[in-house]
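Nothing in this text is a laboratory measurement; each read-out follows from the coordinates by a stated rule. Owing to the predicted nature of the structure, the values given are computational and were not obtained by experimental measurement. Cβ atoms are built from the backbone, for glycine too; each structure is taken alone.
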Structure I
Amino acid sequence: MLQSTPVSIAEGWGNARLVAVGRQGTATLTIEEGSVVSERLKTKTGLAGFVSDEPDTKLTGTLRARLTVLQPGMISGYSANVVAKATRTILQSASLNERDAAYSALIQALAAQFDTSFETQIRASMSQIIVR
């Protein structure tokens, strides 16, 4: 199964949400960071660890991007910056399918936060050039 990544989220967002209108100018979507980090969590050992089912893995997704729009004659242009983060934990007893589902849920949460945050930033910093 081909899984989405933070980078593919940003690329898909740019393709779906950014539409060029007008005759001149440049918009650049720069993906500064796109990662999912898996961290092993400390769990109980011995009999207590054997009978308990606690989280043993923490997934942290980060997506940081910048949108810059330059129009002819402008020196600084417009920009919007976003950092989206999401986390999920996975239980010791989780099957491979459940672990994949946790990753997918993380990516979906990251995509939703990225979209909401970018839309808010764009409306705040680029309201003069937005065409609806």
Structure II
Amino acid sequence: MHKVVLNFCELFIREDKILQINIFPGTEMREKESRLIEEAVLKLNNQQPCACLVFIGDFVHFGKEARSYGASAEGASVIKAAAYVVNNAGHKLVGNMFKQVDKPIRPVEVFYDEAEAIAWLRKFMP
């Protein structure tokens, strides 16, 4: 398995061809971190966009610039769809606000359950 480890997250392609991103607890996500993830995704997936399963660690904060970049055409260019798996109501609320306020151009959904997130992502895979 190919894996990229950055100082704030790890990324790898799972056996089911879904890209998984684990964002480490306490991370402050800014545009810089979003761009580093984009570079790693392209490297891992041979320059092709992919379905992405993102696990958000405790106390992760997504700043406005990270949310704006992630919602943009440029920020969404490497990810066909993103399923965020969260473990608390605060992150669920932030994820839903991202969808409604920032209006990402790619499909985005927020889940508590990994299996539900994977089932949803499969709709965007060949």
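When you work out distance in nm of label points 7 Å out along Cα→Cβ at positions 34 and 114 for each of the structures I, II, which one comes out largest? Let's see the in-between values first.
Numbers: I: 0.6; II: 2.7.
The maximum falls on structure II.
Could you figure out which one of I, II the value -9500 for helix-only ellipticity at 222 nm (-39500 (n - 2.57) for each DSSP H run of 4 or more, over all residues; to 500) was computed from? Present the calculation step by step, with values, prior to reporting the outcome.
On the way: I: -12000; II: -9500.
Only structure II yields this read-out.
Consider the structures I, II: one of them gives 9.4 for mean count of other Cβ atoms within 10 Å over residues 18-25 as calculated from the coordinates. Say which. Value 9.4 for mean count of other Cβ atoms within 10 Å over residues 18-25 corresponds to I out of I, II. Kindly point out which one of I, II the value 18.1 was derived from, the read-out being mean count of other Cβ atoms within 10 Å over residues 66-73. Structure of origin is II.
Largest in distance in nm of label points 7 Å out along Cα→Cβ at positions 10 and 42 among the labelled structures I, II is structure I. For the structures shown (I, II), mean count of other Cβ atoms within 10 Å over residues 58-65 is largest in I.
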